[in-house]
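Next up, some structures in structure tokens.
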Structure P
Amino acid sequence: MQTELALIIISILFFISILSGRISSKLGIPALLLFLSVGMLFGSDGVGIQFENIQAAQSIGTIALSIILFSGGLDTKIEEIRPIARQGAVLATAGVFLMAFFSGILSWWVLDKTLPAMKISLTTAFLLASTMSSTDSASVFSILRSKGINLKNNLRPTLELESGSNDPMAYVLVVTLIDLIKMGSTPNYLLVATQLVLQLIIGAISGYVLGRLAVFVINKVKIHNESLYPILLFTFCLFIYSVTYFLKGNGYLAVYISGLVIGNSKFVHKRSSMNFFDGLAWMSQLFMFLTLGLLVNPSELVPILVPGLIISFAMIFLTRPLTVFLTLLPFRKIPTRDKAYISWVGLRGAVPIIFAILPLAHDVPHARLIFNIVFLCTLVSLLVQGTALPLVAKWLGLADKPREEIKLKEFDIELSEDIKTIMAEIDITENMLKDGTQLMNISLPDNTLVVLIKRGKNYIVPTGKTALEINDKMLVITDNQATLEETYKSLNLAGY
């Protein structure tokens, strides 16, 4: 009975969250903010669902974050990030360190003034800041896509590379600071720095090597059931994280780099595997945010409201811009308005809350205070920065209307990425048939081919003599976007 009740509750939470995601697309509010809100609504201070299992929340967060980072690597094209690799890498490493440093000093000062009885140490303040030192990519681009905004000057791949690769650096800082606090004595800073660098190096090498191994195995193994190939890729994701962890490397960096290697390689059933991971990443985010929302007690946020809000807005308007402008100082060709927008996209998401669970799991002093402040800062960031992303892009003159992606509705067909052609659907109108009803009577450019016609529920492989009817659907293939636009013009379908 308890299992069935739990399944009903989970399915209701998922259903409400998915519906709230549709609302977020229309309002331009990050879907993750609504997922969190649903979790809080059904938590101990709301409907009354009690969830206080820190270890379970940490395990859920670890698996979910591994999947999200792996999926992010799969979707990242190396040719897009190659021109901006240096600034993206600097933002993801030195940027995270500087953000933790500046925000740590700020947090220590704010907490000392607003909560003096807590006697927060500087190391604890640095731990608090480190949990929030990375940015969230999923919420950023879901907002930009929902508003139909594209970014100029290679900003999108820059932000994508930073937000996809800066979580491992933040994780290393968090784990290192937890160890320092638990030691309770003056550490060997040279040893700490060496271990930090080693974790990143081992993670990077492990991710690359195991990513290559995954591609080799997937291409060599012969599985009769094709639906198992995405499961095999998922297995590699978990395997790569776990192996790297036992090698004392950074598992999160390993899964991101392995995803990057695999996503930019050729392997069998690639498209179905990519689609599988896209859905899996969204489910992971949904499940993770619901769990984190259930874990927090909103009533505990009231006592830390003042310091939490001060830290939140100071990070948005002070430490993040300071970090970005200092980090990008060597890159003089990057315009100031680009740096300003990168500063604004220092969006907090699921990762800071997951990292804030680590002090709770390790019973660090003031761990609950850290968790509550991080949770509040994440809410403020999603609400303030998230909702204003499209507006700030327009103010800075960086918004560019993207070319609308062509999606097939009547023909469930996908071509391999290696085939550099474009498919589109065209409805047959009365005007098209004015010179005759046969396909040969329709004027089409030389590089345009009609490969299939749908009439009602039937599909027809056409020839030049095929008779067309009004409301038929044509599936056409062209060499490129320019040829497709030429096809539209020849059919008097400009702006189709």
Structure Q
Amino acid sequence: MNEIVAIGVGIGAGLAVLAGAAILSWYVFKPNKIAPSRPALSPIAILFKDQIVIDSTSAASSVLERPILNGASWAEIRSELLVQFPDIPEKTQSGSSCFNAENDPDTTLTLRVNDTTMRLEIKCQPITANQAFEYRRQQSRNQRLQAAIETSPNPIWEMDGHGAVIWQNPAYERICADTGNKLGADCPFELAPPTTNVPTSSRVSLPCKDGSRRWYEVSSKPYNYGWMHFACSIDNLVEAEMAQRNFVQTLTKTFAHLPIGLAVFDRERQLVLFNPALVDLTHLPVDFLSSKPNLLSFFDHMRENRMMPEPKNYPTWREKLSNVISAAREDRYCETWTLPSGLTYKITGRPHPDGAVAFLIEDISAEISLTRRFRSELELTQSVIDCFGDSVAVFSRLGVLTFSNTTYREQWKCDPDSAFAEITIVDATKDWQDACHPCPIWPDLRDYVLTMRDRSAWSADLRLKDGETLTCYIEPVAAGATMVRFSNRIAKPVARDISQTTAV
């Protein structure tokens, strides 16, 4: 690219640098003499035979920065001159034609074609001392640009309007060597032909000789009558994207077998991941979920499907949804939804990296039903035991009081529900011993409750300090527990008058 820039500057300013240097030298070294008239410039001329250079002046070689022009083709010379003379034709015609330099009407290029020979001549006005200094500054700047382009690790190349590469930097040449492409042949970067004169960007992969592939992001910008392309390696980015895609696929396969619905929203609150259980639990269409709806749209559709409780004030609830998101990001969101269908869902919010939020939807209807049934059975059992006239207390295999009826609580002035600590068999026997006359059964009773061996039921008579006599029944029950029952009377069967029974 430095060659193109240098030619543009050289033709515009350096065509008469020798004259400018002469003028500058005159003023610097002979200030007391009258300034001479403008010296004659060395002619810039090139002679072609059958479109090939056969002779040229030294000034032409200097301007084009090519020590030897002989043997160069008209196409090569024209491509370098197009920077300053964009109107020169690709195919020349017999006769004489003149072209003005772009943005410099004082510089002209003349073509004289006679049969198979052609003479190219460039004329321009001499430059001043200031222009000479500016030319030197431009040369220094161009050298820096050339060094930057040649040492750049990113491939840069220029293509004409027909898609042919007309210039490239060393990084592009190394890419051609690595991929087995010859310079001047087809471009190794397969780019779609531009349809508009607008800068574009595309991702391209290159196959290498070792079988691997390199990925590049190619930025294309219109330049002159063609395009300038800049490629940047994105191998690490592509590998990271592939790793992320594989990770998401692994998560999807893992979550596909979970009964809990999963919905992951990114930091922009777009749905980026869901599993089949979410479809089953929410009854939301797969195409809707695949369209990556936002969080509000997701809950709106759940509400329309009656898969969430109807809020008393839905617009206000939507405004409060930001609080739900904040709570989920802080791992504080957990709700239980009772749906109109009778199902019960547990909704939990969990924070994810990079501001993402995951919602877990779990059907706990069976668990809630089991809990309610178990609670109902406990209440029924408690009500039945409370109807007994005997005092009943049940201790676990660890000796902790787990169950007692109303008679027991009233008789022994004990309320396990209001106690801060668990009541053990040691605590209970101490209360019983304090209320009774001395009896040797208490150590045996404690050992019986805490033993792990096979046990058989037994009983003992007790006499309270108020004179009442009790019979203590100790019986093993399920799960290694022990039931202790205190009875103050012997139950008698009730006689039934069969004469009053109606015959069937």
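One of P, Q was used to compute distance in nm of label points 7 Å out along Cα→Cβ at positions 43 and 347, and the answer was 2.1. Which one was it?
Comparing all candidates, it corresponds to P.
For structures P, Q, which has the highest computed value of percent of Cα pairs over 43 Å apart?
Q
Computing mean projected area of the Cα convex hull in nm², for residues 91-250 alone for each of P, Q, which one ends up highest?
Sorting by mean projected area of the Cα convex hull in nm², for residues 91-250 alone in descending order puts Q first.
For the read-out helix-only ellipticity at 222 nm (-39500 (n - 2.57) for each DSSP H run of 4 or more, over all residues; to 500), a value of -20000 was computed from one structure; give its label from P, Q.
Checking each candidate, the match is P.
Of the structures labelled P, Q, one was used to calculate relative contact order in percent (Cα under 8 Å, 6 or more apart), giving 7. Name it.
Q
Quick check: 0.00 is what I get for FRET efficiency 1/(1 + (r/R0)^6) of positions 211 and 371 (r between Cβ atoms, R0 = 30 Å, to 0.05), calculated from one of P, Q. Which structure matches?
Q
0.2 is what came out when distance in nm of label points 7 Å out along Cα→Cβ at positions 179 and 195 was calculated for one structure; which of P, Q is it?
The structure behind it is P.
Every read-out reported here was derived from the displayed coordinates using simple, explicitly stated rules and does not represent laboratory data. Nothing here was measured: the structure is a model prediction, and the numbers come from that model. Cβ atoms are built from the backbone, for glycine too; each structure is taken alone.
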